[in-house]
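In structure tokens below, several structures.
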Structure I
């Protein structure tokens, strides 16, 4: 199927509530889009369309980068689990030397390309699972990735290796279930408006965390 045409047909261009500087192809409802994706591909058990929404952790992290561009200016940035690319785009807008956005979802990869072009920034799209390797970046960014135990454990090990290699590690997260709070320090706190269809409240207290 033509994934780009599908994304355009099932989303609308709008700004993330907490990051109005960035426009994205966003959906209104997760479940109908999920069903449409499975119907189009003729498959069941596909991953949810995380790429079609601006999640609270990503919005907080993107806001923090835009408000503090010195964090990434002139540096090599890697965004892990980039979704639709909000955080990667914010890093590029903030003057990063280079930005890589990593995803395993084919729809997310195409959405990142569409969203980067929409915001007129350069983002290198990297497909595949990088968590078993090394970051090769000066700054590693991760938004909303601590929602499943196996993923959280692998992501934390990857982020620790990146930190040991000299990278700054920043995480955006509203304290999801498997967030390793004891290993983190709070860098910033925001109240992020989110669709009720995504979260358990209309506003999520969300923090940007540094790996200690």
Structure II
């Protein structure tokens, strides 16, 4: 949205590209040194591309994993430097944080496109307009499986299978804690959904 008009609130997208049974998988708070490599292996095995919304401080700690995410063909989102709640931040403060995060990602992977921005905690405030002015699409979701409180792989699998709807963007996590259950659930769900005619696309 580089051409976003001042004073017009940009849309927070929550839809996958395409029609029919399409779904987008998105992962926040990484990279994580244990679970992100496992997740990349699962996605490669099942030939699915996803969006990784990166936490800036974690990018600084694990630049090798950021490079692996990009090399695998996944899309990148800015998820702020420190995962602060930005709901009451001024536009200038938001822009400074997003620019710092983008600069760190691009220092790690020169020339990478940062297509999306997702607000920590979904506390948007004035972030959509700032992100849009910077050329990033504000990325929401239609299904969150609440994997930040790991309830067990089976529960997460069932939340995915029962909650997915045509065109949904799904919010999950590969960082911010132990995400082994999320990775295991994704590994189980992708082939099940594919067998039912679902296709995996990126957000619109």
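At a glance:
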quantity	calculated
Structure responsible for 36, with relative contact order in percent (Cα under 8 Å, 6 or more apart) calculated and labels I, II on offer	II
Computed -12000 for helix-only ellipticity at 222 nm (-39500 (n - 2.57) for each DSSP H run of 4 or more, over all residues; to 500) - originating structure among I, II	II
Which entry (I, II) yields the derived value 0.45 for FRET efficiency 1/(1 + (r/R0)^6) of positions 26 and 98 (r between Cβ atoms, R0 = 25 Å, to 0.05)	I
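Read-outs throughout are calculated quantities, based only on the coordinates presented, and are distinct from any laboratory measurement. Everything numeric in this text was worked out from a predicted model, so none of it was measured. Cβ atoms are built from the backbone, for glycine too; each structure is taken alone.
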